[in-house]
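Values quoted throughout were computed directly from the atomic coordinates according to the rules given, and no laboratory measurement underlies them. Source: prediction; values computed, not measured. Cβ atoms are built from the backbone, for glycine too; each structure is taken alone.
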Structure I
Amino acid sequence: MKALWYRWWHPWIFLIPTLIGLFVFRIGPIAFAFFMSFTDWNIMSHPRWVGLANYRELFQSDYFKEILANTFEFSAIYVSGVMVSGLILALLVNRKLRGVRIFRTMYFTPVVTSAVAVGIVWSWMLSPRYGIFNFVLEKLLGFEPPSWLGDEIWALPTVAFVQVWKMAGYYMIIFLAGLQHIPKHLYEAAKIDGASPWQSFWKITLPLLSPTTFFAFTIAIIDSFRNFEIIYTMTQGGPQYATTTLVYSVYVNAFVFYRMGYASAVAFVLLAIVAFLTWLNFLLKKHWVEYQY
């Protein structure tokens, strides 16, 4: 029974502030950016309509092909890295051991640490002159270390590794929640039947962890295409565009070269790629995700 004072417009009192924020700070900027992708605008002048010129320039550019390849390489390293490391860490801390909460906190700490601080510290540790990694490899192990951030071959994998190190704890929490949701009696039954820990992992843990894996995989794909702070702090897209990704290209074109229309076109190509990969992941989930125990 509705209260006597209730009116149909009362819920809108609570919804309107959220809706205003949604349209002003979310939908509005997205719509404006989509319009700007068809214009030539350098902030100082009025936008000039150019139609599909920005998109034609984009797809005909060798530079775009290079940064697109960098983006997919970074994504492949990042997604595989956080999925594997997150699962391994979750398995390690999913034990009833004294002090296990301390280790969970330690592994999760990089996630809440400033990306700029992480980038600066890792840049120092990877420095070819006074970095601790090169010191260990050269002075103690006798190897000739590469220039981790100055070599076109090593720069992108190095930056991706740092991002994996920073975010592994986040995916550890996701996998840990999935592991603790698996019924314990399944492992007890498998142990009685003579199954080894490795067999229990392959036959019980991984199949029943598939919904969690699907969620983590989807989040990792989206996250891999929007990483910016680490690249900006450690390499600024160099050397020779070796670590320039689509999201960093949006920043450079928009706020360095002031090509707002071209930057908007890059942003919507990035959006299309992420949307397609997410849709593909949802499409394929029915072949490997099991929701019933």
Structure II
Amino acid sequence: MNLADLVAAKRAGGHSISVCLPARNEASTVAAIVTEVRTGLVTAGLVDEVVVIDDGSTDDTAGAARRAGARVEAEADVLPEAGTGSGKGNALWKSLHACNGDLLCWLDADLRNFRADSVARLVEPLVVDPDIVLVKAGYARSFEGAPTGGGRVTELVARPLLSLLFPKLADIVQPLGGEYAGRRDALEVLPFVEGWGVELGLLVDVVERFGRDAVAQADLGTREHRNRPVNELAAQSLAIMATALRRAGLMQFDGPTLELLRADLAGNVEAELVEIRERPPISTLPAYRAAHPS
């Protein structure tokens, strides 16, 4: 569907669309993404607002996004009555309150080859098919100049977990991808993992509640993200494993964090705390219901 037809379908359906970027210390990339969405899609009438949730950045992320035309909300200022939280999932959860659209499209703020048509591809299934609840981006992820090889946690952790515990989701190309779109009335009744497990948790929960046919995929080609050092991937992997095991009913966890234990060659063991808390469905909060009546 071309852009003009998609805009017409959006208007006919009475939809409003919010594009949201949760961001922490992404001053070098966030402005270009915001500008691309505003010039390509806001002016065309497809996107109604661009919102950046600044998750405690210490660089100029908020200023760069604001100068590019985004509405910037500090994570700590959104629903303060809900108490403190941390992690990407917490920012995504709060973005449901900060954004106004009935359709939300989340983008990674560290993308270096972003094009506005990605948003159009992600929201199109929601606009044209009322039975679709969630649209996940599918793409190849480049790594160190090679066209593929990124997404190491996806290949080494998430994909094996899905194959073992949730095989009906084995065809999802990027289960951990941070680019996806969904319907507010579905997202607001689901819990959000606060940390790295948020994408896997939402995917499993959507399918559990609404069925596998409620999830679609959009081919976005190749993506260039910032690739983290391997030693920074262990905490993310642990959070994802905990999310999968909890949702499969195989393990329950009492505390808000888990300890990731690392040993050096001298036999010293250090513990890194990994966030596994979950926010409740945001529709259970009176302040949210008052701002977003169904």
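For which of the structures I, II does the calculation of relative contact order in percent (Cα under 8 Å, 6 or more apart) return 19? Show your work: numbers first, answer last.
Working: I: 28; II: 19.
This figure was derived from II.
Could you tell me which structure in I, II was used to calculate helix-only ellipticity at 222 nm (-39500 (n - 2.57) for each DSSP H run of 4 or more, over all residues; to 500) as -9000?
Values: I: -20000; II: -9000.
Derived from the structure labelled II.
I have -0.33, -1.07 for log10 I(q)/I(0) by the Debye sum over Cα atoms at q = 0.08, 0.14 Å⁻¹, calculated from one of the structures I, II. Which structure is it? List each step's numbers first, then the result.
Details: I: -0.51, -1.16; II: -0.33, -1.07.
Value -0.33, -1.07 for log10 I(q)/I(0) by the Debye sum over Cα atoms at q = 0.08, 0.14 Å⁻¹ corresponds to II out of I, II.
If you rank structures I, II by mean count of other Cβ atoms within 10 Å over residues 116-123, which sits at the top with the largest value?
Values: I: 16.9; II: 22.6.
The structure with the largest value is II.
With distance in nm of label points 7 Å out along Cα→Cβ at positions 68 and 180 computed per structure, which member of I, II shows the largest figure?
Numbers: I: 4.4; II: 2.3.
Checked I, II; max of distance in nm of label points 7 Å out along Cα→Cβ at positions 68 and 180 sits with I.
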